[in-house]
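Down below are the structures I want you to see.
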Structure I
Amino acid sequence: MRASRQSGNALVEFAVVLPLLVLLLLGTINFGYVMFYYTRVDKAVHDGARYGSMRTYSEQPGDEAHFRQAVARAVVYGTPAGGGSPVAPGLTEGNISVTRTPATAGTRPRTITVTVVNYDIPGASMAFLPGNRRATVSGKPVATFPFLGRYVPPVLP
């Protein structure tokens, strides 16, 4: 008789602890999922900034926008031509900021900086938790490389 009471006691303890264990397990899975995609985006930003630092930078009309677009595509798709699927779900060219230092026209760039802006990393299904279930990154990851490419100054009329 006593053994059956103890087994019932263990069942009650298990019923109390099980939801906490499930919550801990799902939280760990969600954290791993978010970190996996953050790491992919971080590497893509690093590779895109390196690509931009080696590319020809031209200040001819329209060339600067083409440069920024090629670097953003290199980050998002892994190739400056674009196309295919993004390296992380939901990442678009609009989430990529490409800047050069100094920012004044007519001067050779010293550095190229690539930053991710307002990107929502979709989280795993955590519908039972209140609030935002996505991780939003803005301003990070960031990569800066010295400009080593060829510089084409603007043509004077």
Structure II
Amino acid sequence: MKGFETFKSLDELDTESKYLIHKAKEAAHHAYAPYSKFHVGAALILDDGTLVTGSNQENASYPLCMCAERIALYVAATQHGGKRIMKIAIVAHKKNHKELSAAASCGACRQVMAEFEERQNKPFEVIMHHTDNQWIKCASASSLLPYAFNKESLKE
């Protein structure tokens, strides 16, 4: 598929991607997931080298939960406004924290990532854990959500 690369192991990825994955794993340990037992971490790097992480935060009222990706993106926008996102890595742990689960971003996170790319007028890479210890690297977050809802959708 155009814009996507699959890697058979973590060792095949570049150094920066491995670093982000490591930081995303650390962030997953800060997840609050008493209901799903699905701990997700995200780590992104900005154009000046700043690292920002996020972890999923659940709530007994499920619609009030927040995904790791969106937390990291919103923190980056709030605390590091004007800096461009270069790359984001997403990982998920099962309840035992010993093995990774597949961690494709949900539709809401894909929508938010697509708008962040639009805001910065430049794509950023997305790295996600796939099945069988494989990793997927997407050249652009927008490639994860073709035909995303955007500001053009709101024009009369």
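Out of I, II, choose the structure whose coordinates give volume of the Cα convex hull per residue in Å³ equal to 120 when calculated.
Working through the options, I get structure II.
Once distance in nm of label points 7 Å out along Cα→Cβ at positions 39 and 71 is calculated for all of I, II, which comes out largest?
Max of distance in nm of label points 7 Å out along Cα→Cβ at positions 39 and 71: I.
When mean count of other Cβ atoms within 10 Å over residues 47-54 is compared over structures I, II, which one is greatest?
Across I, II, mean count of other Cβ atoms within 10 Å over residues 47-54 peaks for I.
Can you tell which of I, II yields 1.9 when distance in nm of label points 7 Å out along Cα→Cβ at positions 55 and 111 is derived from it? All intermediate terms of the calculation are to be shown ahead of the outcome.
Numbers: I: 1.9; II: 2.7.
That value comes from structure I.
One of I, II was used to compute helix-only ellipticity at 222 nm (-39500 (n - 2.57) for each DSSP H run of 4 or more, over all residues; to 500), and the result was -8000. Which label is that?
Matching structure: II.
From I, II, which structure was relative contact order in percent (Cα under 8 Å, 6 or more apart) = 23 calculated on?
This value belongs to structure II.
All of the numbers you see were taken from the coordinates with simple rules; none came from a lab. Computed from a predicted model, the values in this text were never measured in an experiment. Cβ atoms are built from the backbone, for glycine too; each structure is taken alone.
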